[in-house]
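Once you scroll down, you'll see the structures, which are given as structure tokens.
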Structure 1
Amino acid sequence: MMSVKKSIAIVGATEKIGEEIAMQFMNSNCSLLLISNNTDKLDDLAKRINDKKPKAEINFIQCVKDGCWEADIIILTVLFDEEKKIAEMMKEVATQKIVIVFSNEEKAGDDLSNILPYSKLVKISGDFISKEIMLSGDDEAVNKEISGIFNQAGYHVTTSLAAKK
């Protein structure tokens, strides 16, 4: 059975963690939508990825809503204080999609369940340089899918079920 190629949006692709993830995922079996409003950094990232992997299936987008509309999975790598604003921008196109919040801040993603009630939220924290990450979400099937995608991209993932509120 051949698996379906997933489309993954990285919102904040020019932030440190976003770039790290984009560079890891460029070799995986998914298409990437790299989203940032910093056009200079986005152009630079596009050039670096294209130099390393010219045939990578990657699109570079400035509009959060457009990029998230096209994605199966949305990864937020924006600063903690920007999460709510970004969630508001994408909420109508994130329904029934997996939304991953990357942060080592304990409260990261806590308010997003109110803004994105019809999305499947997953929190990931850890060390992205050493590729040791911890994943937690309240849907075991989603956790397994996301864990598999990150393992394929070269991360070592441990998972835990988040307590339902």
Structure 2
Amino acid sequence: MRMMLFFHTTTIGRIGIAEENGAITNLYFESHAIPHNVEIRETAIIKEAFRQLKAYLAGDLQSFSVPLAPAGTDFMRTVWKTLCSVPYGKTASYTEIALGAGNPKAARAVGMANNKNPIPIFIPCHRIIGIGGKLVGYRGGLSVKKALLDLEKNHGTL
């Protein structure tokens, strides 16, 4: 089946969400290159993903329930699953994620997996910070990362 992609304007900019075979596969920020082999069409799952994303950005939703199918190596998928265990409003270090992924010496590899996360926000790589709480690297830009962290901090537990 062909990848479907659709765009909406959100409070953090124009976002594209892609779906293939009934699961979300990618989230694109405005500055990202868009693949050429996609069909621009809003499917039911993309529509639901945007509904949940907009509720999250409004502070009304803390976890997502749409099916996700990120493509990556086994290690990357383990890291991404571990990222999903970091609670809303909390942060973790690369070392903590490496420990959670069962490879305590893999902090640098965790950083690379974080960088390759194809579904940011839904897989909350924005919650991963550097030593001493420093904001480091985010595909959507550090201003978006800060905005997401501030959103979660300000809304706390719903």
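Which structure, out of 1, 2, was mean count of other Cβ atoms within 10 Å over residues 44-51 derived from, given a value of 17.4?
Numbers: 1: 14.4; 2: 17.4.
Answer for the origin of the read-out: 2.
Can you say which of 1, 2 returns 3.4 when distance in nm of label points 7 Å out along Cα→Cβ at positions 60 and 132 is computed?
So the calculation was done on 1.
If distance in nm of label points 7 Å out along Cα→Cβ at positions 20 and 68 is computed to be 1.7, which of 1, 2 is the source?
Matching structure: 2.
Could you figure out which one of 1, 2 the value 20.4 for mean count of other Cβ atoms within 10 Å over residues 4-11 was computed from?
The value was obtained from structure 1.
Only the coordinates and a few stated rules stand behind these numbers; no lab work does. Since the structure is predicted, the reported quantities are computational estimates derived from the model, not experimental observations. Cβ atoms are built from the backbone, for glycine too; each structure is taken alone.
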